[in-house]
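Each structure below is given as structure tokens.
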Structure I
Amino acid sequence: MEKKIKKFYRIKLIRKERNIRAKELAEKMGYKSTNILYKKENLSVPFTDKDLKIASEILKCKIDKLVEIVESTEI
């Protein structure tokens with residue numbers, strides 16, 4: 001059996017809980033448009049460690065709250 005590790009990001013969920021618009025977060029993170037934020041939130045493009053640090057400061061939470069790591073076993 002092979003174990004796979006997947007990361008799930010809760011940034012979109014937390015952003016919405018705090019009533020922060022995607023455009024506002026994207027601007028504060030230094031993105032030129034919201035497209036890259038949407039791609040990262042939807043797992044098309046991974047968040048970097050630097051992204052997570054900045055997002056945690058903006059969203060006022062620990063990085064651990066932004067990321068969920070799940071191990072799955074494949075047969």
Structure II
Amino acid sequence: MPDISNDTAKILQRLDSVEMNQTFHDENIEALEKTIASLHQEIQLLEKKIALLSDYLKTLRQEIIKDPKDEVPPPHY
């Protein structure tokens with residue numbers, strides 16, 4: 001006949017181990033979720049900055065590069 005108290009102790013030990021692992025994983029998931037949220041905000045901010053820089057570059061191009069028809073001919077013509 002098997003020793004019931006020994007089996008119960010083993011089961012309780014395994015249950016404690018599973019609960020500790022579950023707690024560890026829950027904490028890791030929470031930390032990863034916070035990291036993902038933070039990175040998402042940072043990506044959104046960077047996307048806004050890229051859009052602003054793109055608009056700024058377009059403005060600069062329009063100011064610097066003009067249509068040849070709009071250019072004043074050199075004085076020797």
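Coordinate-derived values only; no laboratory data. Predicted model, so just to flag it, every value in this text is computed and none were measured. Cβ atoms are built from the backbone, for glycine too; each structure is taken alone.
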**Report entry** Of the structures I, II, the one that -30000 was derived from, the read-out being helix-only ellipticity at 222 nm (-39500 (n - 2.57) for each DSSP H run of 4 or more, over all residues; to 500)
**Finding:** II
Query raised in the report: Among the shown structures I, II, from which was the value 2.8 of distance in nm of label points 7 Å out along Cα→Cβ at positions 24 and 40 calculated?
Result: II
Report summary line: distance in nm of label points 7 Å out along Cα→Cβ at positions 8 and 48 gets 2.7 when computed on, of labels I, II, structure I
Report task. Could you figure out which one of I, II the value 4.5 for distance in nm of label points 7 Å out along Cα→Cβ at positions 32 and 64 was computed from? Result -> II
Query - Test item: Cα extents along the principal axes in Å, for residues 16-55 alone calculated as 59, 8, 5, pick one of I, II - result: II
Requested in this report: Identify the structure, out of I, II, from whose coordinates Kirkwood radius over Cα pairs in Å was calculated to give 13.0.
Outcome: I
